[in-house]
1. For the read-out FRET efficiency 1/(1 + (r/R0)^6) of positions 141 and 397 (r between Cβ atoms, R0 = 25 Å, to 0.05), a value of 0.25 was computed from one structure; give its label from P, Q.
2. From P, Q, which structure was mean count of other Cβ atoms within 10 Å over residues 13-20 = 12.2 calculated on?
3. For the read-out semi-axes √(5λ) of the Cα gyration tensor in Å, a value of 53, 23, 21 was computed from one structure; give its label from P, Q.
4. Compute FRET efficiency 1/(1 + (r/R0)^6) of positions 205 and 301 (r between Cβ atoms, R0 = 25 Å, to 0.05) for each of P, Q and report the one that scores greatest.
5. Please state which of the structures P, Q yields 0.20 when FRET efficiency 1/(1 + (r/R0)^6) of positions 101 and 181 (r between Cβ atoms, R0 = 30 Å, to 0.05) is computed from it.
6. Comparing percent of Cα pairs over 30 Å apart, for residues 61-244 alone across P, Q, which structure shows the greatest value?
7. With relative contact order in percent (Cα under 8 Å, 6 or more apart) as the yardstick, tell me which of P, Q scores highest.
8. From P, Q, which structure was mean count of other Cβ atoms within 10 Å over residues 165-172 = 14.9 calculated on?
Structure P
């Protein structure tokens, strides 16, 4: 057993796994850019107050899950537990709102929450997030949902279901919240300890509780749809119309509220029940008051976060991950010190021309080098000894067919036989 182990709830992404991550991330980048989104990167830690104000003081994230520390100057800093508040802070601080609208940003980042590690949930996790600011229309909500759906479609996932809801706005939500509080008050003795606290601070969060008792009580709770104002109902109807016309299958699910305080109007989740209890692969919605909460002017926003670990698990379950590995065009097998010097220079020249090249770095026998070359997936092997150097020729062996091709030791001559 090693002296040091990774912290609980974190992951090592090893070389034989990283190819799948790169494959998924590449598709995500391409789809985001097709929709006109540009990448944003933000600090690993932020002011603790950013998340208290942006995410909400009554949320589990702020109350239980943040990694917070006091800096040497006495300021409180927190490892980022989510991305939306970080993006909002950056939009505000850097004056992006003064440019052309809408602002369309995406990120691929790791985040940190001190949760109980379980399948599909860890304390360090990776997300693809997309944020759109400057449009209050349902077409923006639809665009965000279409972007997420395009990633699933491009990856070939079939077992993903879209669920949507509206939780209203500051005009109509207080009435809904009062009705919820009244409902849960009547069943107060059956609520878990966590939801007893939520009853006073944010009863909507009880709808999201995973406790079986609270879940059953929530099934009988008032539905958001019965309390929407005219504007919120029209917005939701428009969204459904857009999704219908784009051929997007969805289910209206009034139990979806999302876990963060900044949401308003549209909320949605893409779920895959085949990956277990933590079935939400992507979740998001609208947050029109977030920038104002952080001290800026009104700037409506909508976005989502997509969990990469759960996404990869979904792809694995459906056998959709491609075979990945090191793709080596040519392996140079030097025999002796003189040949090793020549091989190093030759390998460098081939790499400069875009040929993926490896060579022996461990002074192995030719037999051991051939085994290693096969492990790297090399297409060709060039055995290089003093005799080959003296006559300026060598044999390039195709690992697939065994065919040997005599080549000169110039970069061009080798390339002409590798790329054909």
Structure Q
């Protein structure tokens, strides 16, 4: 149950809340202040209707820029047999071929969006498995859901398929055209393979011809020889590709020697690439072996990247599917686990922005701050500081959208039971 009950009037003020700000030494702190709402926007004028915020802290709504709505919640019928990356690939491939019809996708994707909405996400980017003929099913479903959710969660979609599918063959061009017609991005998975450079160059040319931004899955492995991140950056500089480029995962970078790391980060910074880290999924999959304890956390070098001026975001990635058995598209969980896994806490880098402002800017979503004139879209937490915030799941949070407290009841998993029978 929400810890506060806010007024249903069009004007009200919540006093005694913590507004996030950075101190002079770069640490995230909270200024005790008030927030006033009038007609769905934040205003500077104090209302006669006052609510005590009980020293709770306030965050803007979150942006989740790397998810997989089409894979979500298939675990009950397609579990990963051994928790490995290969196990996940095969389980998803078999389930996609057998079950991913429009009705199945709509039920699972809408379920996931209702979870994200209740948790306080305002914008979301999803990757869609797009190997033919699946693109002819998934992209029309996404287009319909985007319209249904307009005004609640802003949605973007990206193609995902292996780099070996990228070519001038009509089948791949049809996939690119489908995504383009839906206002989507072009994406693929890069890893060491024959003619990798030629394939990446072809990928960028096809994207440029359609004026599409791009979003890669890259180097999702602990193999230090996997260095497609560096090759992507090099080709962006070589070709002068002018649209935003995002690269996710980049796990193998953490396994390379210092000289290789520095060379890669310098060229990534020069190319202006945006990086998204997926710490929960990467920790789940990377370095997994039935007979040994994992030796590393699976995540990329986020501290080193930000110090080089590279924009880094964090996101949910997979939820209750073979790539990650858990999760609920709750960015509070992502923020909490990213802080623990990546040691964001004793840092003077602006990590708070990596869960809302930075991904919004990268994706082209509207940026929102807790300031006069902005939409009254925020979350109030029953926590007086970051220690309290990170120590509990914050399931009693209060989510405000356009000045109204929303019903945060989550959909019941039993709604999906018909998909498993």
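Readers should treat all values here as calculations from the given coordinates under stated rules, not as data from a laboratory. If you're wondering where the values come from, they're calculated on a predicted model, not measured in any experiment. Cβ atoms are built from the backbone, for glycine too; each structure is taken alone.
1. Answer for the origin of the read-out: Q.
2. Going through each structure in turn, the value belongs to P.
3. Computed on structure P.
4. Structure P comes out on top.
5. P
6. The maximum falls on structure P.
7. If we compare relative contact order in percent (Cα under 8 Å, 6 or more apart) over P, Q, the biggest value is for Q.
8. Q
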